[in-house]
Structure I
Amino acid sequence: MKVSHVSDADHDIVTAAVAAAEAHTSGEIVTVIAAQSNDYDDVALVWASVIAFLAMSVIALFPDFYQDLYYRLSGGWGHELTPNQWLGTVIAVGVLKWIGMWLILLWRPLRLWLTPRAILAGRVRARAVDLFKVGTEAKTLGRTGILLYVSLREHRADIVADEAIAAKVAPEVWGDAMAALIDRIRAGKPGEGMAEAVRQMGLVLAEHFPSGSENPNELPDRLIEL
């Protein structure tokens, strides 16, 4: 059973906002909301490797301390380790640290928290562009499609526009729409946030791409959940 990220009321609000915005423009707005844009497995791999390397480095820097700790743990009956045995012990500690950190990072919130903001933004942007290419790019007669994408767990959103829109509207123009979206999502109102962003996007589109005598609905108005 698919888990919904927003309520039915939010779906209705966003769908109505898209229809209202498109009534005044030849532009076509697509809205998508996702729980998460990426698994960040590579980030977990890097963190596990860093922790393992640091653990082995600390043992290598303070061998006397850890050898004495070994003797204490063995009750003073442990034999003196050969260099090869000591090397194997250090490697074993590193492997155990790597596995432990990897298991800890299976908890997704911690994995996201440890992911640098630049990587989060880049992965959300990449996902938005991929979705745009599949469902929006070149899907309208005048190349006037535009995608509003929200990724909840990363706390990120993005807007990707088709070539006709991108040629006339600079990316920073969408700043007000993004600010309105983020403010309402922080307040726990994702549907209202997306609806207000769509309304402001519609105002920009109506200025540059007003609706003509024929204004077909070329892309779906409904909010898409992933």
Structure II
Amino acid sequence: MALTIGVLALQGAFIEHEAMLQRLGVRTVEVRKPEHLVGLDGLILPGGESTTMGLVAERWGLVAPLKAWVRAGKPIWGTCAGMILLAERAIGQKAGGQPLIGGLNVTVSRNYFGRQNESFETFLHVPRLGEEPVRAVFIRAPAIVEVGENVETLARLTGRGEEVVVAVQQANILATAFHPELTQDLRWHQLFIEMVEAEQRQDRLSLESAERTS
């Protein structure tokens, strides 16, 4: 059975994520309301403007359902602004702060790599994705400046004269500071699909074990 993965479609680069998933044979759903989360196997929070996305999600009653999704251990991937929303802690927020979904045990610095005109592309070494370097597009990008327990670092990059983390995984949470959906490289989306499939296998095993003991 084909997977169904939702993409938060409040603002930002959600259409590009959908196109990548569809190339991999995945059915996609644009998530704008809480009821759109029903029946999804995984969820992507795209890049965009994190403050705007958080405020719109709050206005449309999505913040609590998204927090519940993370607490339930369901697969979720945040790219750029999506990574900020998933962070437990964020610095450099606009006045008044912004809603955070949380769940990812990291501290994120918003716009760490500068403004729009300081956006750039580079290649990253990501062992989980193989030996070939991964093209990464950074647009007003954040960075992870503190990594907490149970968080696996997937990629690092030197910025402002220091090495920072730009991709992590924590159980069923994947987060990247850049925009894989703006390249032609499907490996990040394939990795997330593999995470979703692994979660489904675990759910089936748990159900079978419960049935045997009942």
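None of the figures in this text is laboratory data; all of them are computed from the coordinates on show. Note that the structure is predicted; figures quoted are calculated from it, not measured.
Data table
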{"item": "Winner on Rg/Rh (Cα atoms, Kirkwood Rh), for residues 122-193 alone once structures I, II are ranked, highest first", "result": "I"}
{"item": "Given -9000 for helix-only ellipticity at 222 nm (-39500 (n - 2.57) for each DSSP H run of 4 or more, over all residues; to 500), calculated: source structure among I, II", "result": "II"}
{"item": "Label whose coordinates, when Rg/Rh (Cα atoms, Kirkwood Rh) is calculated, return 0.96 (choices I, II)", "result": "II"}
{"item": "Answer label among I, II for the case where relative contact order in percent (Cα under 8 Å, 6 or more apart), calculated from the coordinates, equals 17", "result": "II"}
